[in-house]
Every structure is written in C-alpha cells, then in structure tokens.
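> Listed after this line are the structures, all set down as structure tokens.
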Structure P
Amino acid sequence: MDSVYVTCPQFEDKRFKLRFISIDDCDDLLKVYSDKKAVPLFNSDNCGGDDFYYNTRERMKQALDYWKLEYEQKGFVRWSIVDKKYNVLIGTIELFHRDSKDYFNNCGLLRLDLRSDYEIKDNIIDILKLIIDKTYPLFGCDMIATKAFSIGSERIIALKELGFIPTEEKLVGHDGTEYSSYYFKKR
C-alpha cells in the first residue's frame, strides 16, 4: 500500500465522500469556515492561535494552500467531505500521526470540521465510519483521538456510539500547553 502522502485515498458510501482537498473547494469550504455556529466546535489545539474562522475567499484560499503544503511536507492530510446528494462540500477531516511523551503517543489525531447544519449524530457517525478503521493502517497508529467540546452534544453521542471513550488525559502541545476534552479509540 502506498503511503497516504504518496497517494491520498478516497472513501465513500452512498451519502458521503472523503477526497483530498482542492483549491476548487474554496467557495463551499468558505461556507463551513465562516459558519459562526460551527467554528466553536472546531479543534484549534496546537494551531498557533488560528481559530479557523475564515470569512473571505482570500483567507480560505490561504488555508487551502497551507493544508496542501502540510500534505507535501507529510505533516497532515486534509480531506474534503462531500454530500453526494447535493454535490456540495460540508466540511473537512484532518488526520496525522502523532508521537509524543504524553498519553496521546502513536496516535492518529483526527479533526472534524462540519457545517453546523450537518453537526447531527447520524451524519457524524456516517462520516467517521468511512475513515476510522482505515486510520490505523494509514497512519501507523494504535489509537485515534479527537476533541469534542461539551457544547457539541451530537458529536459526543456519535463518538460514544462509535466506541470512543472520554479521557481526563491532557494532550500536551508544542509549547507545553495542556489541552483537554479528548475522546479516544484503541485499535
């Protein structure tokens, strides 16, 4: 199997498709990243102060360019989430392998950014089912971790139904900052 950084795989079912980001995604993703109800649910831990609220095409394009650069440097993979029924992008998933001295070592760290009208348990389950089992071999990890804020009740229910467990363990950032509200699932 090629490295995820050589050939980025696509995943799909009858409702959703995950595919590598494209600069053509700018307008649809701007609707996600300018959604004031959605942004508070995004995980910006360890992201240098970026809150992922983008309200101009230029800022969204800069983010897409940066995500592509990170992929080329094998930093992380960012997939666009397509609602196949309406042929519209409704969010992104980011994944990367994390080695650390904290609890989240040898971990696939997953970030899910969804438009607020899709932040519904069944959508979240369907989207994550496309990638969870593939994460372990793709990213060479034995655990997946993702953040879910207490205000994201639909997300928390979905994660628990998918077998994710909440933890009090802190994810320690590059600068020593401790981050909480993580859920994990072991292989």
Structure Q
Amino acid sequence: MTTVVHEFDWPDRVVIGTVGRPGERTFYLQARAGKRTASIAMEKQQSAVLAEMIDGMLDELVTADDTLSIPAEAPAELVDDAPLEQPVEEDFRTGSMRLGWDPRTAQMVIEAFPVEEDLPADDDALVVRENEPEPSEMLVVRIPVGTARAFAECARRVVASGRPTCSDCGMPMDEDGHECPPDVTA
C-alpha cells in the first residue's frame, strides 16, 4: 500500500485552530504551502501536549547545543492568531504523533498518523519497523525554531480560549449554566 504523505517543508503557515463553539470545538492542525493545504483533526489534549512537547524540546536543544540560536519566547512577527484557512477539509483524524529534530536543517519535525493506524512510539522517529503496516496517510511538517516557538504559543492560546472553568469544581462551564458535580471542589 502506498502512503499518502502530506509533507510541508518550510510551510507558509502552520497553526492550531478550531471549528465550532466552545464545548463543541473540533481542533485542527493546519499547514499551508502556496495553494496546498492540509487539515488534520486533533483532540484538545493532543494540541496542548504538542505545544508543551515543542517548547520542552526547544528548551533542551538550547542547553544541549549552544551553537543553535533558539528564541526563549515566540518572535512577535511569527505569531499567527488568524483563523484557519477556509473551507476546512479534514484530511484525517489524528491518532498518534511524533516530534523530532532534524539537525541538518535545524527544524522541528511534526509527524501525525490517522487514528486507526497508530504507530507505536519509537526512539528513532523516522524509522518504521518492517513488521508494522505502513499508514495509508500521514502528515509531516518541518518548521524552523522560531516558527515552532510561535506555533506552540498560539496552540496554548487556542486551547485556553475554550469555556471558562468553575472556580468551585474546576469543570468547564457552559453558556446556559453549570452545576458542580456532588462532592467535587477544586
């Protein structure tokens, strides 16, 4: 089986965005290069973890290699708070993701695989073992460190922009009210 690879090296744009109202949002990782766009659906938690992992990897790289110029904060000119490119056409729903570093190009590498074709974690993020079936589809996005830092910041903002949380129980509150679960306090 041939794998369809949505590959973006040095994309014009890569963002996490949502469709729908808070409490009913679908999260997407969207990449664009020229007129070509890929949009993969994600869980809110996947978006949050991806942002955290990107920042963690960048912070580790700063301490491991003092020759790299990695910004401690997102460069303002790279922060992209614009909405997703429309129309959003889902290529696949994300199951597993891998994050890597390409020292040859000094880029972060984000790989995403469809939910029904999760690949187990592997120490070498670019190797698929022979016994495992190849995925039918995957997303590969390579971004420079400044863009990665800005992407992570924007992803955290999108995740945090959902429903407000209840000060008593910590659960999300809907527009039409909220009842705290019995015996639960923050």
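> Rank structures P, Q by mean count of other Cβ atoms within 10 Å over residues 6-13 and report only the one at the top, that is, the highest.
Once mean count of other Cβ atoms within 10 Å over residues 6-13 is tallied for P, Q, the winner is Q.
> To test your reading of the models, identify which of P, Q gives 14.7 for Kirkwood radius over Cα pairs in Å, for residues 22-133 alone when calculated.
P
> State the single structure among P, Q that was used to calculate percent of Cα pairs over 28 Å apart, giving 17.
Of the structures listed, the value fits P.
> Can you spot which of P, Q the value 28 was calculated from, given it is relative contact order in percent (Cα under 8 Å, 6 or more apart)?
Label of the originating structure: Q.
> Let me ask you something else. Upon calculation of FRET efficiency 1/(1 + (r/R0)^6) of positions 14 and 110 (r between Cβ atoms, R0 = 25 Å, to 0.05) from the atomic coordinates, which of the structures P, Q produces 0.65?
The value was obtained from structure P.
Only the coordinates and a few stated rules stand behind these numbers; no lab work does. Note that the coordinates shown come from a computational prediction; the quantities given were computed from them, not determined experimentally. Cβ atoms are built from the backbone, for glycine too; each structure is taken alone.
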